[in-house]
Structure I
Amino acid sequence: MKAPRFLPQALAAAVAAQMAPWAAAAELEEIVVTAQKRSERLTEVPIAITNFGTENIEQTGVRQLKEVAEFVPNLQISSGTDFSSSVSIRGVGANSRNIGFDTRVGVYLDGVYLGQSPALNQELLDLERIEVLRGPQGTLFGKNTVAGAINMISKRPDDTFGGSLGVEYGNYNSRQLSASLNLPLSDNLFGKVSVNSQQRDGLVENLGTGNDLNEQDGDSYRAQLLYDAGGAFTAHLALDGTDTERLSYTGDAVTDTFGSVPETASPEDNTVAMNLDPREEREIRGAALTLNRDFGNGYSVKSITASRDTEIFYANDVDYSELDLAELAYADSYEQVTQEFQLISPESAAMKYVAGLYFYQQEGNSLRQIKSSELGAMLFYTDPNLPVTTDGTVDTDSYAAFLNGSYDLSERWKLGFGFRYSEETKEVDWRIDGRGSGAFGMATASVQDERTDENFSPTVNLNYSFSDDISGYVKYSNGFKSGGFNLDFISQGDVDAGIDFDKETVDSYEIGLKGTLLDRSLGFNLAVFQSDYTDYQVNQFIDLGDGRTSISIRNAAEVETRGLEAEFTYRPTDRLQFNAAFGLLDAEFADYPGGGANGADVSGNKLPGASDYSVNLAASYYHPLPALGAELLARIDYSFRDDYYNTADNEQFRTLATGDTVQYGWVDDIQLINARLGLESEDGSWTAALWGRNLADEDYLTTTSRDFFGTITHFAGTPRTYGIELGYNF
């Protein structure tokens, strides 16, 4: 682009230099993913996948996995306790607060399954990217993933000495320290250590104790060793750990203990009135050894051997009042070992495939108690000397063989195929002692049982390349989630009826189109889908009235989800980039007679947690500042999530005994604005940034809930937070 002719030559040259970046659209960087166990261009992978790379992680300032959901369409991650973290993709997900019930979305670190709910909300420590895959992924990832998978991929050690230091401070006395060191130990051996420590004061005041709840206090680390014998053989050892201890947040009570009258002890927002502080402690340890051997003829083999241990202690004032009535305490632990073998075919062959074997063994242990005080015993007709206790173990052994591949039918047509055969056995040895439960009628029983589920899950897709930059695909995939056992505070009637539940299966159909346009300045990723679930497992509280609850896991006859995801990235210049993502979703119980309160037919009702649509928008701008030897970055993000229900009954309000109504079973729209303004030196040696989240300070709820005694609670979202971040790289 030429500057106006009447300007002096020197000034004209300066103006032209400034205008040059706006003269023509800039080409997007090519995104490479490893979702199919190979390095492939994102535009050629026949999967609905979102790549959340290093640049996005740094620019958005996300610190924990649950925060990523704000930027990915049709992805929701719960923001309550870490004990019961839940991940949902396309409206389908679950938490595993019950050791006999598994999640539906697998979360992985470098291909290793992280385990159950308490292990899911990880610190995003030294990651290269996060890949979010939608739909069944059994032919690609080890554990049963009927709804999708999230794979966090770390930055591996290399042959360059270097490191980084970071410090952050924000409101609510938020502070974070992070450090990373990459150290070449020899010509073939490289090491890396990354650590992070994060603290924040609580956001919710407990008037009963004077303490603040929903605080953050955690430390995490990752240590890696990489041995590279010239590419023919590599060995990668990774150790990671997380320790958190905090006063947790279990919601603001809006009714009394029994859900009969409005709560009056804590009328202000972000306040509760309990005589005990909810608290949780997590300790997570992981180790993984990945071996790669390239035979020189294009074939290679990979072995991933891993172990993970998760322990969590969780306690709550289950009556949600200032009275000393009852306290609930959980002590759960999971120990797991996984082994995966892969045979990877040559890249240049017309038929490419990854064939593998997978083994998963987990021991889940649980000890849970509800203790009544003397006053509680009088009100509940319970025995204070006999706490209601559940105690037991579930051993899981899972074996699988899988294949995922493609065949080039022609220069443009490609046939994809795969299957997974799984056999999963669960053995349970569990007891419940409800002798002291009084009017609540908890069971007293012991259960020793075993169940085995087998499944063959095929997948097939047809991919067509319209050009080097645009491809489309149609895909069918099948998946399954094994059955299990309802190991919770249940009644004698539940025990007599049988506490096991059947496996669920899903048939998923998808049409996708992805690629780039406008000289590769505009990238797009489109997918239309429908998934049909049979024997869908539902874990819910059933209100029995009079403050009594049944914690039920049953199989709904059929669930259907359908919708669309659209993602766009447009880079009109080297300095400016726009991102947009849209998700449309229709998720419902297609057939679920007797699934609601009092046996109501909830067929046709929407799935809990499923929003009809969501929107994510972002704009980022770079501008050089030669006087400072730096570059300015400005980014703003906007996210919108449509309203959604929290229960299968699709309630919105509950009428209390007093005639008052409270919001229950429904959450209104959520709109959030985040922004970041930062500087980075031209040589990348230092960074400084100001950031803010929920800048409009919107008051919003993330869920409404009914606890065991009938208390209705509201979970408030995080208010406006802001801070400053400094970094040094060497």
Structure II
Amino acid sequence: MTSTNSTEALTSWQLQASQYLAQANYAQAAQLYEQAIESNPEERSYYWQLGLLLLLQGEEAEAQTTWLFAMSEGEPDQVEQWVAELAQVLQTEAERREALTDYSTAWAIRQHLREVSPNLIYNVLQLLQLSIELDLYTDDTLEELELPQSLQGVEVNSEFLLHVLETVLYHAAPTPSLLKFAEGCISLVPDTHALMQVLLPAAIRFAHSKMSGAFAADLVEAYLRFDPDSIEFLGHLSLFYHNAKQYDRSIQVGERRYELTNYLPEKIFSNHLILRGLLGAGGYWQEALKIAERHESLLQTLVEQQPTDVHSVSISRLLNSSYYLVYFYDQPQRWRTLENQVLEYCQKNIQLNAANKGRNYQHSIRDRAPKRLKIGYLSHCMATHSVGWLARCLLQHHDRDRFELYGYFLSYRKFHDPLQEWYVNQFEHVHKIETVGLGTNLMIATQIHEDEIDILIDLDSITLDLTCEILALKPAPVQATWLGWDASGLPAIDYFIADPYVLPDSAQDYYSEKIVRLPQTYIAVDGFEVGIPTLRREHLEIPNDAIVFLSAQRGYKRHRDTVKLQMRILKQVPNSYFLIKGLSDQESISKFFAEIAEEEGVSSDRLRFLPDDPSVEIHRANLAIADVVLDTFPYNGATTTLEALWMEIPLVTRVGEQFAARNSYTMLTNAGLTEGIAWTDDEYVNWGVRLGTDAALRQQIAWKLKRSKQTAPLWNGKQFTREMEKAYEQMWATYLATSESSAELSERS
């Protein structure tokens, strides 16, 4: 009877202590445990609870002293058991606090639990999550928690581990310790599919939103050590290496992927990756030409076979699969016909997939005379990007009384980008899409449709697959492509905005979009910000009286035939040098130019390869070192041409038939110049030699360019904007007339 009464009394005071704990009345609860210890000092569990209560009162030293005192006289096996008991007490309270979202207290308890039992990996992982939740995470946190090392040889719930990994990868900066932690997690998770669901989105985010392609590549490589033949990861790895300017590795991975698959859509994507790497490096012309021929053949096969049941991811990759053909030859009817067929095939599949998910964006004719037209701009380039620099004037000068502007920012950059912030402030309505995954196209298309956009302007064309996926769904009644590249060829695009010069008169024969020609120019800017130059001739060991030619283009545009023409110019202009600048692989591009120079009898000592400048403003300032700019062909400069003309530098361009081969032609014409416009290879060489040897002519052109800033259409952003707005209103009027006519026919039938 006595024993029963004692147990009941014990239960009663412990229950009271628990209630005090729940009420945060720690002092009263601690007093009960102190009394219990006086009555029964051998019961170790009382010390664990008393120490916890002292800890919760902020008396950390006293708590530790209480625990150590209780363990001080125990045998090793006893101490081990007591540590486990104390750890369980702390673990239970930490979990209770987490359930109450009292993360600060949970974090403090778990810190002490880590001191008591440092090998409890679950606790360390929870600490990691809490540090992120409390914004305590730093680049040193993983090392402080000894996490990369702690994961070696442990057993842990893989689902929980993946959850922690996903959280950390989303919030953390790319560091060596993060990579080691990821590698440790990968080695402990046997489910490769589950790993893929966590790692791939994270790698894509690092490559694009956090601009760390090298880290993204390392993360994918860590996965591939356990799943070396993953087609999906190999594809992204090639892209990441390319973005990190590791072109040779990008090519190698693309080739491996090509050999691993016989599935036509993925075969095409693999070949696309190889071609991208070869052109990006800039010096593998012959190899690239062979791969381009194979690529065209693969695309022809796709058009002929029209495979069904193709996964939406594979369709997405096909959207920009023909992008690089334009760099090889100036035959727009040939490649645009193929492009149109490929994009039509892709659109059918995208729309079918959307229909299967119950998405079909029908357009009702809303207010016949809306107060303001709703114009949506869709792009991943409204930031620090060539398109970003060139589209500013249109946004700046838009008539807000007539147009309501919506901005849809794809792959929105979370890091500070002043130009992106400027764009955000130009729109009345802004949608920032930071992460991209399956279904993102439907989500954005639905948003555009719900916003009741009248005219959707595409600034990306086929430079971004997501843009094409959205446009293919036809979320706006009128859709047009402008600026970002050539037309995409999507049937869902109604218009392509051009001018009288940038496309030949016959272009409508092979464009699926209706070509809208603005009266003067399809692009205008009010000017460019220019920094302080950092480049001097003496830095490059070039005499002050020498003639300096310059070509500032990325490796993609280095066509072998055009480089040969440039070397012929150099050969015929005494005391001349050629500066080569732009993204490429330094070793391959140097070898490429040196070999052609030798073939044409030009010493490679007259070539100079320039590194990137610290900023775009300094890049523009450094253009002034050149006497003459030599344009590329069959893909001209665009932003680089405008920058050279703004800096009042004469330019030689070769005019072709395709849009990419006529950019500089329309820009020179709209700056009021005919000098430097060549219609044949011989004219290109002749203009280069003439400008290189005639100082008076160069001075005359520079004077014309200076005066043109006050008079020419190319530098009149406000006038250009008015012309674009007229085009928008005409597009809308045409849509209304067509819709009303269709409605009348429907009623009669």
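A short reminder: the numbers here are calculations on the coordinates, not readings from a lab. Not measured: the values here are computed from a predicted model. Cβ atoms are built from the backbone, for glycine too; each structure is taken alone.
Here is how the numbers come out for the structure above:
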| read-out | value |
| --- | --- |
| Identity of the structure behind 62 (criterion: percent of Cα pairs over 18 Å apart, for residues 499-570 alone, calculated), options I, II | I |
| Kirkwood radius over Cα pairs in Å, for residues 43-370 alone - structure with the largest value, from I, II | II |
| Label whose coordinates, when distance in nm of label points 7 Å out along Cα→Cβ at positions 99 and 171 is calculated, return 4.2 (choices I, II) | I |
| Structure with the greatest value (metric distance in nm of label points 7 Å out along Cα→Cβ at positions 155 and 523, set I, II) | II |
| Structure from which -1000 was derived, helix-only ellipticity at 222 nm (-39500 (n - 2.57) for each DSSP H run of 4 or more, over all residues; to 500), options I, II | I |
| Structures I, II, by volume of the Cα convex hull per residue in Å³, for residues 291-650 alone: label with the highest value | I |
| Winner on FRET efficiency 1/(1 + (r/R0)^6) of positions 531 and 603 (r between Cβ atoms, R0 = 30 Å, to 0.05) once structures I, II are ranked, highest first | I |
| For 43.8 (mean projected area of the Cα convex hull in nm², calculated) the corresponding structure among I, II | II |
| Comparison of I, II - label where mean count of other Cβ atoms within 10 Å over residues 299-306 is highest | I |
